[in-house]
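Trainee: What follows is a set of structures to go through.
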Structure 1
Amino acid sequence: MYIESEEELRALYGFPEGRTREKGLSALEFHSINFISNSPFVVVSTHCKNGMADSSPRGGKAGFVKVIDKQCIVIPDAKGNRRLDSLVNIVHTGNIGCLFLIPGVDETLRVNGTARISTNQDFLDLFSEEENIPKTCIEVAVSEVFLHCAKALMRSRLWSPASLVERSTFPTMGQMLKDQLGSKGEPESRLDMIRRYESEL
């Protein structure tokens with residue numbers, strides 16, 4: 001059987017209460033600004049005009065996402081693989097969701113809103129000290145902000161040293177891509193991949 005309506009879901013789960021129901025904000029404030037300023041990692045979620053969803057990791061030094069004001073943040077588009085999935089989705093639909101993480105902190109911050117791809121020089125100048133200055137940035141107009149509870153990261157023990165996977169026991173990216181694509185020849189080693197990536201960070 002499948003659940004096919006919100007009414008059926010609510011019959012099983014009920015409704016949020018207390019702080020859970022009230023914690024959604026319509027703008028950034030001190031704690032959400034502080035969270036973003038200390039975050040080196042954000043997952044950006046978008047969807048295409050046909051409704052297909054996509055999530056993309058973005059990273060940098062803590063505070064690499066800039067807070068312009070309580071209704072606006074700017075995410076640099078660092079050099080990537082040129083698929084441009086997130087950017088094309090934003091051009092087509094303008095919707096965005098952001099999940100900020102801070103290493104060692106089990107809570108996360110969710111920021112939702114609308115987005116535009118910007119070449120505003122004032123925004124790009126915010127990243128002038130980066131080794132690879134972005135060509136564009138994602139300008140997010142904030143419409144919803146809330147702190148997400150720690151349960152998921154506590155369950156996963158994401159920051160626990162005991163949860164770390166010994167990298168040498170896991171297939172390299174080169175090996176996984178070779179197997180997925182049926183490529184011939186030797187797969188790129190992890191060391192070669194790291195050396196190649198380092199010039200693009």
Structure 2
Amino acid sequence: MSATPVVARWVLALALMGPIVQLDQEVQQAVQAARRPGLEPLMRTLSDTRQGAVVCAGLLVVAIATGPAGPATARVALLALAPVNAAVELIKLGVGRPRPDGSRSRGNSSFPSSHAANAAALALVLGLRWPRTSPALWLVAALVAFSRIYLNRHFLSDVLVGVGLGVALSWLTVRWLRARGLGWSSSA
């Protein structure tokens with residue numbers, strides 16, 4: 001196999017990335033220009049770096065306070081987060097995209113957003129368990145994702161790919177667990 005098809009694929013991929021990078025920069029500039037002091041506390045709270053502890057505490061409450069299906073629900077949520085975080089961290093290492101604020105760390109790169117991925121994964125799992133709460137859960141997930149752009153830590157494409165990964169991998173995990181009888185019961 002010659003190198004020509006490989007080079008052609010790379011050229012095509014780079015040509016397709018141009019509009020995405022331009023959109024990322026335009027959205028970043030617009031959001032940064034629209035920042036308001038009154039929104040800073042809310043956005044920082046939504047994007048808090050201690051989110052892992054908050055998620056664990058929330059899932060502990062789910063396990064204890066939501067009836068017989070609570071422990072299974074918390075277990076499914078934790079198991080759904082595992083492949084989401086593994087995929088996000090591997091992609092971050094492979095891509096190494098600098099953050100919009102200029103931070104450069106291959107292990108903590110901008111692409112994709114783990115905050116957005118985790119928020120989407122939890123919204124999907126908990127929304128499946130409690131369908132009536134789904135709109136509120138997705139609103140919180142959207143606000144978490146937007147806070148990452150607002151605080152200049154991610155580009156739009158980082159957040160969108162993070163949400164996509166969170167949804168896809170958590171959905172596959174829930175299906176896999178249910179097929180093995182490891183989810184919550186449908187009567188719960």
Structure 3
Amino acid sequence: MPSYLGKYPNSARYRDKKIRRAIDSVLKQSYPNWELIVVADGCPKTVEIVKTYKDPRIKGFLIQKQMRWDGSQRNTGISRATKDYIIYLDVDDMYEPDYLENLNKEITGHDWYFVDDIWYNTREKEFKRNACELELTRCGTSNVFHRRDLGVFWARGNTYQHDWLFINRLMKFDNFAKLNTIGYKVMHVPLQYDL
């Protein structure tokens with residue numbers, strides 16, 4: 001989980017509170033064998049928040065502030081990870097309580113996986129399944145996870161298409177599958193909603 005709690009264009013409001021919601025959603029998982037690596041992107045406030053959690057599965061690291069949408073934050077998390085799979089979570093999003101357990105039940109030995117996520121339908125005022133297709137703007141961080149030992153890292157640079165660039169790197173490994181599980185709730189979509 002990369003975390004910068006300062007302001008930037010189109011950022012979610014109240015991220016200092018939402019990061020707690022995100023961390024708490026991991027703590028509430030029915031699947032117990034996880035680790036959460038929070039990478040504070042030049043953000044001492046993130047470090048302070050992470051220190052309030054006493055669960056040894058939650059680990060925090062402070063790095064020097066990077067460009068927005070740079071891959072260094074996630075790469076730091078990947079390099080510090082010890083579990084078999086890397087799954088992503090943004091500070092303003094959250095997991096449903098059985099998400100990791102259901103994913104674990106569906107894993108079948110592929111290099112990487114993609115899943116649908118859950119978005120808020122502003123017209124109907126409820127959360128709905130959002131289909132992920134492996135194409136630009138239809139698949140992002142909330143939709144993929146991969147084996148840690150693949151050696152795949154995020155690109156450096158300042159582009160909003162960083163998710164898609166990373167997914168293109170994953171697609172070089174043709175041993176992948178789409179799973180039926182959903183449970184990643186996207187709580188902020190710039191210029192659409194911010195819950």
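Trainee: Suppose distance in nm of label points 7 Å out along Cα→Cβ at positions 132 and 164 works out to 1.7; of 1, 2, 3, which structure was it derived from?
Mentor: Computing distance in nm of label points 7 Å out along Cα→Cβ at positions 132 and 164 on every structure in 1, 2, 3 gives 1.7 only for 3.
Trainee: Given that semi-axes √(5λ) of the Cα gyration tensor in Å, derived from a single structure, equals 32, 23, 13, which label among 1, 2, 3 identifies that structure?
Mentor: 2
Readers should treat all values here as calculations from the given coordinates under stated rules, not as data from a laboratory. Note that the coordinates shown come from a computational prediction; the quantities given were computed from them, not determined experimentally. Cβ atoms are built from the backbone, for glycine too; each structure is taken alone.
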